[in-house]
Structure I
Amino acid sequence: MAENNSLLSDHKQILTVSELTLQVKKHLEKGFEEVWLEGEISNFRSPSSGHYYFTLKDDTSQIRAVIFRFMGRYLKYQPQDGLQIMCRGRISLYEPRGEYQIILDYMEPKGVGALQIAFDQLKEKLKKEGLFDPEHKRPLPFLPTTIGVVTSPTGAVIKDIINVIGRRFPNVALLINPVKVQGEGSSQEIATAIATLNRISGIDVIILARGGGSLEDLWSFNEEIVARAIYLSTIPVVSAVGHEIDFTIADFVADLRAPTPSAAAELVVRDKKELARLIVSLSDRLRNRIVQVIETEKQQSVFLQKRLPDLRLRLGDLHLRADDLKTRLAPRVLHLLRLRQEMLQGKRVRLLLRNPRLIIEDAFKRVTLSQKGLTNSIRLVFQQFRQRFETYAGALEGLSPLNVLKRGYSITHLLPSYQIVKESTVLSPGDRVNVILGKGDICCTVEKINE
């Protein structure tokens, strides 16, 4: 024991677990203030706090990682298990468990860009919700009178749209809602502009337009808020964002995609001169068709007029034939009617003979007669049985032992067996007997027996 005390006294300082953990934490955070890592995400989770927790691993090792909510909101995509990433952060130690971890402030996918992953994730999400379904696509109006345009107020896009529409159909009115098409807050402006145009009556179609650019430049049209604004629009929306090879989320949700803003203007507005030529062509065809129909009807009328005398003669022949058939048919019809009347009369007679009322009355009479006969028979049988009963009752009365008892005789029973006593030898002094008299009975005790 003394040896152990000496060993303890040799140490300059004894640390608690918390103190040791704190010192390790300070050394780690000081020695690894900025670390770049590459690895695969696993065990990803995002609780209600909004922070991202996951494990960053390679083939042989792993480390816990965390992205706090205020940093995670800058990510354009949703982290998920299996994603290879490159990230930057600082090493720290979580004191309650004594585990070291890396706190990230930057992260990007390895190989595929973050924006491309965000694009694919949002596209898949909205597709599952049905925002791209063809049944939600609305047809464009044949000849719009007012067109709403959501685009930048400066640049070549709005000029091209104005020039194309002015050249094709100058009578169409344009209502431009200027917005930012790039940069922070631009997606919110675009969505608000679409909603604002929907509240203005008289707008037939909306053109959503922007010039070409990189994926980053066009990103405002890949935001979920813009996609849902297009989906909720009650006015058909034409998406004309970027060049023909560029595709955005807005293109998939819109009712129609145009390869360029100029093409969108051509798709929405028909060429007035072409429509005028079409009207002239249709008018000529209609006029020629009317002339052709009138000529055909005229020829048919002449043909019918020529055949009219023949028709009159034919009609006279038909009248004569009808009169002849009428004369021949009348006797035949009268004969058939008489036959039908005779058959009907015979059936009426047979039906009267089979009238259920007569049958029922006859049956009722038979039942009444049978009932009277049955009553008489029962009365006769009853009288016979009564006479026989009185005879048997008289005979039984004559043989009844009760009559004998009435003449002064009695019947003695040995108690408690109620055996009839015929001889005195069956009794002994002290036995109890029951004596039945002509009227009533008595219980006695045997005192003496005389043989």
Structure II
Amino acid sequence: MKDMLRKIPKVDSILRNEMWRELRHYPEDLAKTHLREVLGEVRDTIKAGKTDPFPDADAIIAETARRTARTLSPALRRVINGTGVVIHTNLGRAPLAPSAIDRLLAVASGYSNLEYNLEKGERGDRHTHSVSLLTRLTGAESAVVVNNNAAAVLLVLNTLAEGKEVIIGRGELVEIGGSFRIPEVMKKSGAVLREVGTTNRTFTDDYERAINENTGLIMKAHTSNYRIKGFVHEATSDELSALATRYKIPFYFDAGSGLFFALGGGIDDSSEPVLIDEAGKGIDVISFSGDKLLGGPQAGIILGKKETIGSIKKNPLTRALRPDKFTLAAFEATLLLYLDPKAARQDIPILRMLSLDEETLKKKARRIARALRRGDADAEVQAIPLYSEVGGGSFPDVYIPSFGVALRPSRISVDALDRNLRSLDVPVIGRIEKERFLIDMRTIQDGDEHDLASGLRIALTDGR
């Protein structure tokens, strides 16, 4: 063992190695830190009795370079979404429109009037930047933006019902990703859950019978990520709004996904609340997400009556949950597109992807398949019909006809292909079905096609 330990190259000798000079574009201290790590692991391996194969100086330097490059690579990076899930929570939900990206860059590159009133020349309010657009687009009296819809739910409940009962239908006690559950959020907000009705059938009378002197709020939560079918009934937002008005109790509707207008394109969106319609019902407060069907950045939007929103803004939690300048810049730019619905459908990526027809997707799939065949890809390649999903907890039972590319690798397993694609400089995320790797073209951006084709060729020929 001692002889083997003596064979380990010294740090000084490695630093004089010609190959080490190739690492000069890396930070010197970082590279040396990784070099010491590698040498330490070699020593530990020898002490554990594992000496074959013994790494020479070149192998040690190569491993050092690999680790240093990995450290310097951003952990959060762009990927190509070939899953067909348009609003993919794990892949960042909604891509931003070009105009939203431009506004982000403009605000990020210098100072901004985030909390400065340019007209009055004095301190301003960051929440005003999007309020006029939100009220114009929805008809609501006022609005406030926080960092996500989970925060919006917490803030509304805490402001309007801390220490009081919140009446909600049993079938609407939703859970979303990350163990966000309405009952637990309600408890954290200080409100008291009062569930009524049954899982599948709840009526306005159930809510009315539960009203008492300690009722602080009537709440409805849109079940955007699941559907209950068959022998069912739910109280509508119109009915609950009227009930709340009659008893002079605030009514809160968590609308979820943020649909501003009907999607069209053959997608049945009748089960999804349209915000413009809901805001016109005189509901005290409505909340929804900014990065789902709206197609903007992560944000929680709270609409409602001026007095109610004023109370919410005064809550100290509002400051803790407020969005930053980047969110507000991208959100405002996204809302500006909605002033022209035609522009919104074309320029907001989520809306554009959802509206793509099957024939267009077929052409894209065949183009990628031809490119792979011309490059002698080591796989059976086919353009095939598929089904896409909306995703993001929206339209759980809607499947949209689509087209994609199916690959059955010949030299490596389909699992190895999946791993290779995820390890690319621009990772490609798809899905595996029946020993084939599938790429759904609906979620492939126009600018992604070159990286997708080249990435697939590299991954198919790499036998790792």
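Annotations
- A value of 18.2, 60 for Rg and Dmax of the Cα atoms in Å, for residues 86-325 alone, calculated from one of I, II, originates in structure II.
- Structure responsible for 16.9, with mean count of other Cβ atoms within 10 Å over residues 30-37 calculated and labels I, II on offer: II
- Parent structure of the calculated result 17.5, given that mean count of other Cβ atoms within 10 Å over residues 150-157 is the read-out and I, II the choices: I
- Read-out distance in nm of label points 7 Å out along Cα→Cβ at positions 262 and 350, computed value 9.9, structure in I, II: I
- Structure (I, II) behind the derived value -12500 of helix-only ellipticity at 222 nm (-39500 (n - 2.57) for each DSSP H run of 4 or more, over all residues; to 500): II
- Top of I, II by distance in nm of label points 7 Å out along Cα→Cβ at positions 334 and 366, largest first: I
- Comparison of I, II - label where relative contact order in percent (Cα under 8 Å, 6 or more apart) is highest: II
- Given 26, 17, 8 for semi-axes √(5λ) of the Cα gyration tensor in Å, for residues 358-421 alone, calculated: source structure among I, II: II
- Parent structure of the calculated result 1, 6, 6, 6, 5, 4, 4, 4, 4, 4, 4, 4, 4, 4, 4, 5, 6, 6, 6, 5, 4, 3, 2, 1, 1, 0, given that P(r) over Cα pairs in 5 Å bins from 0, in percent, for residues 214-381 alone is the read-out and I, II the choices: I
- Among candidates I, II, the computation of Cα extents along the principal axes in Å that gave 155, 152, 41 used structure I.
- Highest-scoring label, criterion being distance in nm of label points 7 Å out along Cα→Cβ at positions 166 and 318, among I, II: I
Every number here is computed from the coordinates shown, using simple stated rules; none is lab data. The structure presented is a predicted model; accordingly, all values stated were derived computationally and were not measured. Cβ atoms are built from the backbone, for glycine too; each structure is taken alone.
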